1. When distance in nm of label points 7 Å out along Cα→Cβ at positions 11 and 75 is compared over structures I, II, which one is greatest?
2. Determine which structure produced the value 3.8 for distance in nm of label points 7 Å out along Cα→Cβ at positions 3 and 123, calculated from the coordinates; the candidates are I, II.
3. Which of the displayed structures (I, II) returns the greatest value of distance in nm of label points 7 Å out along Cα→Cβ at positions 27 and 59 on calculation?
Structure I
Amino acid sequence: MEITVQWIRTSWTKQSRGGEVAARRNAAPVGFPVPQTAPSFAHVVRMKERDGFEPRESWDELRKLDIGLRKADGRLRVLPRVEPLFGLPPRPRRPPAVRLHPGEWVRWQLNFRFSSAAGMQDWTYWLDTFNIAYGPADADLFLSAPTVFIDECGPLR
């Protein structure tokens, strides 16, 4: 069974935490049309503050993504990985993996906050959105409402 994966990463600094720039960041899409690709690749979209949150598209191998995908019992088990280094904001208890039936899809969002190793630079922030469909997917599937939505975002301060 086919798996379609789209990974959207929005990144910003404190300069985008309020006002017009924050409004533009908050208006960034969480789903894009998916071009046809080989099944072992993910559609990757990056939107960065320094580019005015304009989408930049590329492809990456599924095995390189921080997400666990496993087929079992006719369903697809989905669970993004969060390494301890990337644990900010605190995630005291993560939701369980999602098990998708054919024809279903999940939108899973996680956010992160980073500082430079020496603490000399401002904080930077990421919002990762994983759109994952189990089974054939129309190009516009991720523009609609997901079957399952997991919001694992925490306070960024």
Structure II
Amino acid sequence: MEVTVQWVQTWWTKRSRGGQAASCRNAAPVGFVLPSAGTTTSAHVIRMDERDGFDPFEARLDRGEVDVRLREDGGRLSVFPRIQPMFALPPRPRRPPAVRLAPGQWVRWQLNYRFSSAMGMRDWSYWLDTFNIAYGPVEADVFLSTPTVFVDEQGPLR
């Protein structure tokens, strides 16, 4: 069965935590139209960064490079994003279970992070990972619609 993966990453610093800059960051899309071909074997990756005014930069990665566990079993797709220990902030005391998608369904799963340099010399940086994952054939604009399942795993960033 076809699996379509779109990974949207939004990066910012303390400068975009309030006011006009935060409005610009919050207006950044969390879903995009898929490229014309190849998204069933690769991942469609979009990166938006404060330094570039949150303009999207698109790329493709091998699906295995995306930190999401995907497993087909019994006609369903199990989806579960992984979190590396180094990026475990904010604390997530209890993670939700994996989502099991039936053919024709899709999930939007959001996780946020904060990170400081090892010596604490630089300001905190923050990012939001949005994983849009569909099971089965989809139209190019699928991730512009309302997801079948939405998992908001965002924690307080301080």
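1. Going through I, II one by one, distance in nm of label points 7 Å out along Cα→Cβ at positions 11 and 75 peaks for structure II.
2. II
3. I
Only the coordinates and a few stated rules stand behind these numbers; no lab work does. Computed from a predicted structure; not experimentally measured. Cβ atoms are built from the backbone, for glycine too; each structure is taken alone.
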